[in-house]
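Q: Please find the structures below.
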Structure 1
């Protein structure tokens, strides 16, 4: 059984590694001088709109089932959690995994996990979303909800915005992002601020794949996992609709 936590009840019942992961997240989001670029994420955390979950070592099959259950549980209640909500999932990341895996190794781990989770989805793919990741409308769907996914790993160094001591996913419902974009003027102003903070936060220029949903040259899957350099995979590894 998996449990969704809000931050008010989190620390009272956690294992040591789980406490360590949450406190590292708290420090990253609330750091006074090295300000995390994503302002809506900061707002969601301070307003207690975020929910937190924990999963096993992402190399284990068990982690796929835990992530699937967390996604389903969260998706069914997310609209009651606030307009800045997101699901943050920390994975148990043993020291050998932290120190031995490269950015590219974690990339393979991420896509393998996402593929396995997708096979556990009991609902049909969202009808309005293209099944082709090369279509600008494509995004990850689970249990009839659409999501943006952010992955952070211990291996990222230059892109500090993508560094975290544990393998971590931040999963944001599309309806949250639609709410953010509902005021075009406000959204455009916020995007400029976020981009400026990102340039200051990272030790590398913004990745060329960082664009906005709906742009003709945007591909969401490329943003889920950004490498430390400016390269990216030549094709999307998500294989739910691959033909044999």
Structure 2
């Protein structure tokens, strides 16, 4: 670890580890250089170790920053640039954005299950073709989708159309989509452990490795630094205002 009074070295190592430098990091460097020195290692570890390619790491960051649970434009711009530099195609990016849009379905399914418990509806017929379509397109949450279809078949039909037709051709592989979905649901900004559990089971069954899943999960933890980024930015602004009084 570099000396905490060597601010230029801390800055250089941070940029090398994280690929960016912003006003908040400059404010943090002046106020608490130890934070930046150690944060670069903490956030950099899951990004640079593990089996995921740099392209996949950056696409997961794109998903996490673009998610409606976070909407962090500065991070999205950084990681979208880095994803493209790592070889991500436009189809990859828009496949990720399709999965980001589907993140909201989880809450609908959970709430609809509560409604089904309170006011049950007859199940779909055992030979209903929608059963096979649900199993093929969204197996991890198939039981909930089947219960929702019993309550509003038309909604599930158009949802399945969006699942099938809303993703671009030539985008992510199936295993890559699974990793993005796990990262989105496991991240503290969403924290849907029921969906995460189901997705992990499906991913393992499809041959995704434990190490790949763990790395995707870990990438979401340090999004919480954006709270520190906001705090450091506001602190610097107040300090500057006080100095000018």
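Where a number appears in this text, it was derived from the coordinates with a stated rule and is not lab data. What you see is a predicted model, and the numbers here were worked out from it, not measured in a lab. Cβ atoms are built from the backbone, for glycine too; each structure is taken alone.
Q: Check the numbers for volume of the Cα convex hull per residue in Å³ across 1, 2 and tell me which is largest.
A: Numbers: 1: 134; 2: 146.
Once volume of the Cα convex hull per residue in Å³ is tallied for 1, 2, the winner is 2.
Q: Given a value of -22500 for helix-only ellipticity at 222 nm (-39500 (n - 2.57) for each DSSP H run of 4 or more, over all residues; to 500), point me to the structure among 1, 2 it was derived from.
A: 2
Q: Out of 1, 2, choose the structure whose coordinates give distance in nm of label points 7 Å out along Cα→Cβ at positions 7 and 127 equal to 4.0 when calculated. Could the numbers behind the result be given before it?
A: On the way: 1: 4.0; 2: 7.7.
Checking each candidate, the match is 1.
Q: A value of 22, 12, 5 was derived for semi-axes √(5λ) of the Cα gyration tensor in Å, for residues 135-174 alone; which structure in 1, 2 was it taken from?
A: Numbers: 1: 25, 11, 7; 2: 22, 12, 5.
It traces back to 2.
Q: Okay, moving on. The value 13.0 for mean count of other Cβ atoms within 10 Å over residues 31-38 was derived from one model only; which of 1, 2 is it?
A: Among 1, 2, the structure yielding 13.0 for mean count of other Cβ atoms within 10 Å over residues 31-38 is 1.
Q: For which of 1, 2 does distance in nm of label points 7 Å out along Cα→Cβ at positions 71 and 207, calculated from the coordinates, equal 4.0?
A: The correct label is 2.
Q: While we're looking at this one, here's another question. For the read-out mean count of other Cβ atoms within 10 Å over residues 95-102, a value of 12.6 was computed from one structure; give its label from 1, 2.
A: That value comes from structure 1.
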